[in-house]
Structure P
Amino acid sequence: MAVMFYHLTRSTAEETAFNLLTRAVQAGWRVMLRAPAARLAQLDEALWTASDDSFLPHGVEGGSHDAAQPVLLGTGAIGNGANCLMIMDGADFSPDEAAPLDRLWVLFDGMDDSALARARAQWRDVTGAGVDAQYWSEESGRWEQKR
């Protein structure tokens with residue numbers, strides 16, 4: 001398992017999340033998307049309207065069907081039995097929480113100094129705990145893993 005840091009410089013967080021989540025659902029994975037409470041309604045709307053020709057099943061935590069959601073948007077603990085976690089807008093996670101997951105994505109705005117600082121701190125925490133981390137950049141116009 002690796003924590004995959006996505007440095008957003010061209011794509012929006014919503015576009016990147018939609019693409020990654022669509023692939024995750026197609027692979028049969030269950031995902032918890034963790035973000036600040038103030039962003040959940042906007043992310044929910046973005047995932048419903050991201051594409052006219054595809055459907056990304058998801059819900060926002062607090063509903064009666066949280067456990068059944070393939071993608072659950074929320075602020076707290078994984079509530080849908082997810083094997084993957086997506087972190088957006090500086091939401092918290094711990095290296096211990098990451099260890100049992102199949103995938104963990106951290107999406108951060110490369111144009112925001114505080115988001116960069118937060119992602120760097122998360123990187124140090126993860127790698128300091130011995131968890132494998134990957135850095136992904138889109139500076140070339142497409143996503144590439146940087147070494």
Structure Q
Amino acid sequence: MFFRFVYLVFKIYCFIFRPVRMGVRAMMIQNEKVWLVRHTYVAGWHMPGGGVKRGETLADAARREAFEETGAQLDKINLIGAYTNFSEWKTDHTVVFICRDFKITGGADGEIAEVREFPLKDLPVDVFTPHKKLLDEYRTGKALPLFGEW
């Protein structure tokens with residue numbers, strides 16, 4: 001309930017101030033399965049990720065967010081691309097990394113309702129649309145776009 005309230009306050013803030021934000025996502029794939037998270041405050045399944053903190057590199061932010069949201073220790077990560085979202089009165093720039101070498105060593109923080117792995121060929125219906133598009137492109141071998149709007 002707390003995270004839902006904070007999310008509502010954040011949406012009001014976005015409506016008033018129209019912020020520009022920088023975030024990261026980690027596409028965590030092993031054995032043709034992807035790890036996704038379901039938040040306590042927003043519907044659907046998402047790749048783990050979140051905001052970049054001051055003084056933090058993009059790669060460090062991706063590793064931190066993956067650990068906080070899934071308990072995963074990421075080894076080698078590679079850049080997929082940078083994407084922009086203009087929904088909900090804000091400008092979000094999100095940098096997506098892929099990691100195929102990771103270990104789940106802990107658990108999710110209180111912001112996450114559920115962490116699960118799904119076969120790439122059988123994703124849940126309610127995967128966040130831009131994430132589903134990237135995962136489908138990865139699964140079918142299409143060239144992933146280096147940048148764009150989602």
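No lab work stands behind these numbers, since they all come straight from the coordinates. Because the structure is predicted, anything quoted here is derived from the model rather than measured. Cβ atoms are built from the backbone, for glycine too; each structure is taken alone.
Observations, loosely collected:
- When relative contact order in percent (Cα under 8 Å, 6 or more apart) is calculated for each of structures P, Q, structure P comes out greatest.
- Among P, Q, structure where percent of Cα pairs over 22 Å apart as derived comes to 35: P
- Computing FRET efficiency 1/(1 + (r/R0)^6) of positions 71 and 111 (r between Cβ atoms, R0 = 25 Å, to 0.05) across structures P, Q gives 1.00 for structure Q.
- For mean count of other Cβ atoms within 10 Å over residues 63-70, the highest value in the series P, Q is held by structure Q.
- Comparison of P, Q by distance in nm of label points 7 Å out along Cα→Cβ at positions 23 and 103 - largest value held by: Q
- Structure with the greatest value (metric FRET efficiency 1/(1 + (r/R0)^6) of positions 15 and 119 (r between Cβ atoms, R0 = 41 Å, to 0.05), set P, Q): P
- For distance in nm of label points 7 Å out along Cα→Cβ at positions 7 and 87, the highest value in the series P, Q is held by structure P.
- Origin of the derived value 0.50 (FRET efficiency 1/(1 + (r/R0)^6) of positions 47 and 135 (r between Cβ atoms, R0 = 25 Å, to 0.05); candidates P, Q): P
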